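The structures considered in this document are given below.
Readers should treat all values here as calculations from the given coordinates under stated rules, not as data from a laboratory. From a predicted model like this one, the values you see are computed outputs, not experimental measurements. Cβ atoms are built from the backbone, for glycine too; each structure is taken alone.
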Structure P
């Protein structure tokens, strides 16, 4: 297994586990999550939307039945993490640190996906010498 494949699978699995854990927490600890959303200034109806997104995006990325849909899932995760980073930074609660870790995992997964997948994404630049 090449370095690129290892980078891809480790970062992708960790990112997907983080999102699965987030969905689990949102489902099982709803009152706590609602309180947190209020503290961050977000409406609580977004919790249901995020539960669906936190389940669907990792499934789409891991199964990759459509390259376009997989790239869209990566984009959705990026926007979610950027908004989460901004919200945590604005309230100054330190919650932005795990978001930075997730952003690093997202970047590693997205940029190395063409080394591990049969059908390459046309949206991934060739960087860091990662090859199949």
Structure Q
């Protein structure tokens, strides 16, 4: 398989991650849960949570744009390979350190999440390894 094609799929994958972050407040019922948990302090919890979620949305859009538009530079320049390495490190930490530490690996949904994240890892790790 063409590694440039994998990076393009990686860009589309990152758009999906961005869209998921937009949907998180509704999917995870943040309004209901935050109201129950933090009645008086809700604005102090809810606003930073929304800001962080929007920042992650922007992060994913940037990480979608780069492989979709600058595919060749990612594979053929030092800066590009550094960015690819950073994405691979991000996914590795997310899967192998943060997931087990904060969510665990006992629940079936945990394994579905790990599978989803492994796709992201592979879409960038394979091109990185082949470009070295």
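Here are the numbers for the structure shown:
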{"quantity": "Source structure (of P, Q) for distance in nm of label points 7 Å out along Cα→Cβ at positions 27 and 67, computed value 1.8", "calculated": "Q"}
{"quantity": "Origin of the value 1.8, where distance in nm of label points 7 Å out along Cα→Cβ at positions 19 and 51 was derived from one of P, Q", "calculated": "P"}
{"quantity": "Per Rg/Rh (Cα atoms, Kirkwood Rh), for residues 59-114 alone, the highest-valued of structures P, Q", "calculated": "Q"}
{"quantity": "Label whose coordinates, when distance in nm of label points 7 Å out along Cα→Cβ at positions 11 and 43 is calculated, return 4.2 (choices P, Q)", "calculated": "Q"}
{"quantity": "Read-out FRET efficiency 1/(1 + (r/R0)^6) of positions 75 and 91 (r between Cβ atoms, R0 = 30 Å, to 0.05), computed value 0.95, structure in P, Q", "calculated": "Q"}
{"quantity": "Structure from which 2.2 was derived, distance in nm of label points 7 Å out along Cα→Cβ at positions 83 and 107, options P, Q", "calculated": "P"}
{"quantity": "Which of P, Q leads on mean count of other Cβ atoms within 10 Å over residues 35-42, largest value", "calculated": "P"}
{"quantity": "Which of P, Q yields -0.47, -1.04 [log10 I(q)/I(0) by the Debye sum over Cα atoms at q = 0.11, 0.18 Å⁻¹, calculated]", "calculated": "Q"}
